[in-house]
Structure P
Amino acid sequence: MKNNMHFSNGKNKMHNNKDITDKQYIYAVARIRSKELTLFGKSDIEQLISCSTEMECLRILTDKGWGKDGSHTSEQILTSEREKTWELLKELVEDISVFNTFLYGNDYHNLKAAIKQVYRGTKGHNLYMSNCTLDPEVIIKAVSEHDFSLLPEYMRDIAEEAYQIQLRTGDSQLCDIVLDKAALDSIYAYGKESGNELISQYVELKVAAANINIAIRSVKTNKDEEFLKRALSECESLDINKLIECAIEGMEAIYDFLATTVYFEGVPALMESSQAFERWCDNLIINYIRPQKYNPFTLSPLAAYLLARENEIKTVRILLSGKRNDISDDIIRERLREMYV
């Protein structure tokens with residue numbers, strides 16, 4: 001796939017990146033470079049595809065060092081691999097907030113979970129995600145006590161709005177829409193302020209892709225203009241007002257509009273399915289971040305490794321799901337992402 005997409009980075013201000021010295025970056029990147037040698041390549045993926053069952057795949061993953069003691073199921077192994085990635089990053093950088101762009105989504109997921117649990121009167125911590133900017137216990141306390149002053153200022157008003165929507169109307173979908181948009185807005189704002197080109201490009205694609213998928217789903221589910229205005233997030237590479245107009249008109253109008261944007265190469269995938277478009281976006285990110293490994297004086301190689309690991313874990317999850325559901329190897333291959341190495 002061609003990697004000729006370019007987004008305007010604007011006049012970003014340096015954020016926390018200056019807090020880490022070049023020397024620390026050089027050491028961190030050297031560690032990351034050694035870790036990249038353990039990332040899966042095409043041959044590793046083919047070895048997993050050749051397995052007859054999910055259990056056989058899990059044995060190979062365990063032999064390759066995936067999982068931790070006590071990790072037996074697919075989800076336990078995949079979760080432990082994500083934890084390993086964050087443990088490494090926390091070891092390499094003094095201020096983990098440089099990665100907040102990749103953590104805000106978990107905060108808003110936890111806020112949704114807390115609001116739903118208060119609404120339903122249930123308890124339990126298995127719904128909450130780790131690796132966040134906020135301790136899940138703080139979010140749970142804020143929601144259960146209806147005291148959103150415990151949350152950061154940028155989160156308080158939207159938490160109150162979502163809380164009132166859920167508890168007064170019981171409209172879980174609208175609650176989710178409000179918080180999903182807030183998550184995208186936070187991810188985008190922080191990414192653009194990071195002063196890092198890779199992160200800025202990443203959030204641009206992430207938010208634009210989310211907008212496109214929302215627009216497509218809105219056509220299929222007959223959503224109106226008000227829904228789209230509440231759900232879509234502003235970004236530089238898409239005119240969301242035009243996207244809303246096209247979504248109201250229909251699917252073909254969306255395709256025609258996207259053909260005039262930097263996302264024109266993704267239109268055939270979008271016409272195929274939303275899953276194919278998601279794969280196209282993921283592959284675009286991988287193609288974009290590959291050169292960052294040769295830039296040892298910035299945060300970029302660390303962010304690229306994080307994205308590469310997320311891509312690797314997602315690919316393995318898709319593969320394991322295919323084996324679990326007895327899907328043919330050819331169809332599994334069509335769904336897999338390109339690998340970083």
Structure Q
Amino acid sequence: MTINLLLLLYLFSFLPAALHAQTAKPPTLAELASYTGADREKMLAAGAKKEGKLTWYTALAGESYRELAKAFEAKYGVQVESYRATSKDLISKFLAEAQAKRYLMDVAESSLPLLMLMQALKLIQPFTSPHIGRLIPDAKEEAGKGLIYWGTVRESYMGFAYNKNKLPANAVPKNYDDLLKPALKGRMSFVTTDTGSRTVGGMLLTKGEEYLKRLRGQEITMHSVSGQALNDMIIGGEVEASPTIFRNHALVAAQKKAPVAWVPMDIVPASAGSAALSSQAPHPHAAVLFVDFLFSPDGQKILEAFDYGSPAKEYGFKRWYAEKGLNIQQLEKEIDKWERGLRDLGRRQG
């Protein structure tokens with residue numbers, strides 16, 4: 001047998017494998033999301049590098065979402081295109097894109113109404129992650145077979161914040177009943193976003209509708225801004241106080257010597273920011289890799305630096321998870337009731 005013939009036989013012995021490598025289909029999003037091999041991160045990172053970017057819809061405020069994107073880009077060399085908005089605006093954008101069948105989002109990080117809607121429309125991809133074992137049962141939505149629809153990556157807590165240079169110490173409330181004190185009349189503001197309506201929901205749950213009627217007499221002003229923006233107004237002295245401020249916003253500002261303090265009320269509405277995968281993710285490797293990053297020690301360290309809470313820790317107040325035990329239709333009815341209460345709260349008594 002000649003050397004050339006031996007060479008041909010050698011080459012042909014590798015031909016089937018080579019053809020298979022050329023014709024093998026790339027893994028689907030479902031396969032990537034459920035993969036648990038030891039090389040998961042390496043495989044995802046390689047695929048994400050080829051995809052080049054991902055699109056992330058988030059309700060995170062301030063610098064926190066930028067820091068997360070920056071850290072991910074530095075670690076994996078994959079661009080993060082962030083779209084930041086309130087939960088309500090994210091829902092509107094998602095619905096418009098779904099109706100047009102123009103799927104841009106890879107990963108969602110938001111409070112539960114958006115994720116519940118994605119689930120109801122079957123536009124959510126169940127997944128696993130090496131880091132979800134730390135989550136308590138209430139912090140994840142099980143999808144079966146070891147997968148989840150979403151999991152909590154951070155929590156925000158709504159309570160009463162005030163300007164320490166403007167509001168006298170004897171006017172600072174300890175509970176909802178204290179908000180009715182004459183000393184607070186004309187000194188409080190609410191945001192008109194879902195933060196405001198959830199706060200009203202907590203009031204209705206614990207004190208009832210009659211309480212809201214009495215609270216209207218406190219001449220509360222309404223602001224169509226985010227909770228972060230209203231917190232900034234409190235710091236600047238434009239607004240004296242509000243029961244619709246996130247704990248982490250106030251704490252971060254206080255650490256920078258801003259004249260703001262935060263106190264919990266009877267219950268503290270908890271906005272659980274959870275992560276989920278779009279079932280139509282345009283960049284599947286990058287999407288799964290980014291979800292893993294949000295749950296990872298690196299991602300969690302960044303969120304903790306911005307004073308976001310964890311469902312696994314206690315902070316000395318009673319948390320209220322508004323969505324717990326409700327389906328999307330029941331939640332919509334509750335939200336309608338809270339929003340009506342918020343509108344009534346802003347109406348001046350004649």
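Bear in mind that the values in this text are calculations on the coordinates, not laboratory data. Bear in mind the structure is a predicted one, so any value in this text is a computation, not a measurement. Cβ atoms are built from the backbone, for glycine too; each structure is taken alone.
One of P, Q was used to compute helix-only ellipticity at 222 nm (-39500 (n - 2.57) for each DSSP H run of 4 or more, over all residues; to 500), and the answer was -20500. Which one was it? Only structure P yields this read-out.
Identify the structure, out of P, Q, from whose coordinates semi-axes √(5λ) of the Cα gyration tensor in Å was calculated to give 30, 26, 24.
This value belongs to structure P.
Given 12.3, 36 as the derived value for Rg and Dmax of the Cα atoms in Å, for residues 33-80 alone, which of the supplied structures P, Q does it correspond to? The read-out was computed on structure Q. The maximum of mean count of other Cβ atoms within 10 Å over residues 25-32 over structures P, Q, that is, the highest value, falls on P.
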